[in-house]
Structure I
Amino acid sequence: MSTLQSSTRLQGKKIAILATDGFEQSELLSPRDALLNAGADIDIVSVKEGEITGWDEDKWGEKVSVDKLVTNASASDYDALMLPGGLFNPDTLRQDKHAKAFIDGFFGAEKNKPVAAICHAPWLLAEINKLRDRTVTSFPSIKSDLINAGANWVDEEVSVDQGLVTSRSPADLEAFNAKFIEEILEGKHQAH
């Protein structure tokens, strides 16, 4: 595939990345850059205005500008959703009713848009009961939580189940990014 084709294949697609302070830095920046390089428009959506700060292995990392508050965002405005992990980020978001409602808007019979979640981010999907009978992977420490939420947990680099893309950790980012882009190109999926 030529560089031109590669850089425009997601042209016209709008992707939301939902995050707050404590997102795992590489798990937001790498997918964001891959999506931008493929021609997508990206909005960083958050529960707070201004900037959010990443977590870089064992210390605070880069700041990322927020494009839209989750209270002003609607799933209907986006073609797909990406959820970065980290410990603090998903734990904070899963306690926010607006964040949960926003995520929920990507699922359902008429919607079922591609959603990607890496590392600890599948916690958010367990919180809104979207994992029952779904095959997913995650950071191993939340395996039991996901199984208890009804998921079929697998220890794989990337898992795809009807537009739901999950991966375990930053080591899986290359495969995660590629599969998410593939799912966006496929569009809406059958309701699960």
Structure II
Amino acid sequence: MQTRKEIIQTELFRKSIHICTAFIPILLSLYSKSLILGLLSCALVGYIVSESLRYHGHKIPLVSCITEHAARNGNAKYFVLGPVTLSVGVLITALFFEPLPAKIGIWALAFGDGFASLIGKLIGHTEIPHTNGKTVAGSLACFCATFISCFVASQRLVFSLTIGLCGAIIELIPMRDYDNVVIPIIIALIAQIYFHM
């Protein structure tokens, strides 16, 4: 069982990885889409191979260390799925949506979901029923971070408030690591529909 300090350290480490996905839309705007998504796909395949080896007792120096530090509650003895769903969510969103909706969806994942968990663990005391331990503070952080990131991307106030609310509602659904796939896709879909109205 992890102490509160260990839980917070793990969450800080995990969410720093999460928040790094915010660079993907920026890289996509600067470089070839096929290059960036190809590199992300290679990283995903490399992670799956090294994590499979680690799961079967063969440690890969850097990746195994990162996985063990990022695993929650001693889950390092299992295949750690979070990086897979994170990469898949970003890849699908970047592939199937236009650049601005994709950026909004990926940033909702990076910042909204990232800060929800971090703030929820740091200062969240009031849990929301039927959400598997999610907190009011975490949900407010998700709303604020998603709203701000959407506004930075779109410069549309009411739209950004709506996206912030949608992100906070989706993040409340207890999906474990699968929210990494659902959040960017649903948010990007809402954004794309909005921009085509």
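Only the coordinates and a few stated rules stand behind these numbers; no lab work does. As the structure is a prediction and not an experimental result, all values here were calculated from the model. Cβ atoms are built from the backbone, for glycine too; each structure is taken alone.
Summary table below
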{"read-out": "Among I, II, structure where FRET efficiency 1/(1 + (r/R0)^6) of positions 27 and 115 (r between Cβ atoms, R0 = 25 Å, to 0.05) as derived comes to 0.70", "value": "II"}
{"read-out": "Of the structures I, II, the one that 17.1 was derived from, the read-out being mean count of other Cβ atoms within 10 Å over residues 43-50", "value": "I"}
{"read-out": "Which of I, II yields 25 [relative contact order in percent (Cα under 8 Å, 6 or more apart), calculated]", "value": "II"}
{"read-out": "Computed 15.0, 45 for Rg and Dmax of the Cα atoms in Å - originating structure among I, II", "value": "I"}
{"read-out": "Per distance in nm of label points 7 Å out along Cα→Cβ at positions 83 and 147, the highest-valued of structures I, II", "value": "II"}
{"read-out": "Of the structures I, II, the one that -23500 was derived from, the read-out being helix-only ellipticity at 222 nm (-39500 (n - 2.57) for each DSSP H run of 4 or more, over all residues; to 500)", "value": "II"}
